[in-house]
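Input: structures, listed below.
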Structure 1
Amino acid sequence: MKCPYYMIRWDTLDRWLDRGEQVLLVDLRSREEYGRGHLKGARNIPYEELGDRYEELPKDRLLVCYCSRGAQSMRACGRLCHMGYRTVNLAGGVLYYRGKYMETF
């Protein structure tokens, strides 16, 4: 199965969240990075654990994956897509996110 590759910018994500689109944000960074700040409502599944935890993700929702800079989430999107998930990657990760949904602690 060939999976389409989709990447969205932070402003597109904010528009989706503003409209209440039914997406699940998947933060693929470490627990420590997630604990310092993450997108509101994101589920933390560190990239290294994805192979063991992918079944925690729903197949009936669009998954918006992100990491620090976008490379790991891009690979994760490809893996998940081949397993039947609908995925998009947040371009540039949280490093380039400039929207209003970032929660820092």
Structure 2
Amino acid sequence: MEGECCLSHKTKERSEQEYKKLINRLSRIEGQIRGIRGMVEKNAYCTDILIQVSAVNAALNAFNRELLSNHIRTCVAEDIRAGKDDTIDELVATLQRLMK
């Protein structure tokens, strides 16, 4: 169904360090987005806005890499050790979605 979210409804307990690192990254990204909005509101030059958008894309990609790395080292590794081979299929599907 179009627009339907593809959440698995699983949860993960993150360490305090992992949680803080991810939240800090998201807070910086959120600030960058607010900055871009301000640039649009102030009629900033297009290329200046595009450069900032590119920076946000890079920050989101870094967030994805961090989260994916943590996911593979914890959730995926634990599931494979427990014999849950369907986790590999889930990881492959996730990677395919990320690489679109």
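Which of the displayed structures (1, 2) returns the greatest value of FRET efficiency 1/(1 + (r/R0)^6) of positions 36 and 92 (r between Cβ atoms, R0 = 41 Å, to 0.05) on calculation? Mind showing how you got there, number by number?
Working: 1: 1.00; 2: 0.75.
Going through 1, 2 one by one, FRET efficiency 1/(1 + (r/R0)^6) of positions 36 and 92 (r between Cβ atoms, R0 = 41 Å, to 0.05) peaks for structure 1.
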Candidates 1, 2; distance in nm of label points 7 Å out along Cα→Cβ at positions 68 and 84 computed = 2.1; producing structure is 2
Note: semi-axes √(5λ) of the Cα gyration tensor in Å at 19, 16, 12, derived from one of structures 1, 2, originates from structure 1
Comparing 1, 2 on mean count of other Cβ atoms within 10 Å over residues 44-51, the highest sits with 1
With helix-only ellipticity at 222 nm (-39500 (n - 2.57) for each DSSP H run of 4 or more, over all residues; to 500) computed for every candidate in 1, 2, -8000 is reproduced by structure 1
When relative contact order in percent (Cα under 8 Å, 6 or more apart) is calculated for structures 1, 2, the one with the largest value is 1
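Only the coordinates and a few stated rules stand behind these numbers; no lab work does. These numbers were taken from a predicted model, which means no experiment stands behind them. Cβ atoms are built from the backbone, for glycine too; each structure is taken alone.
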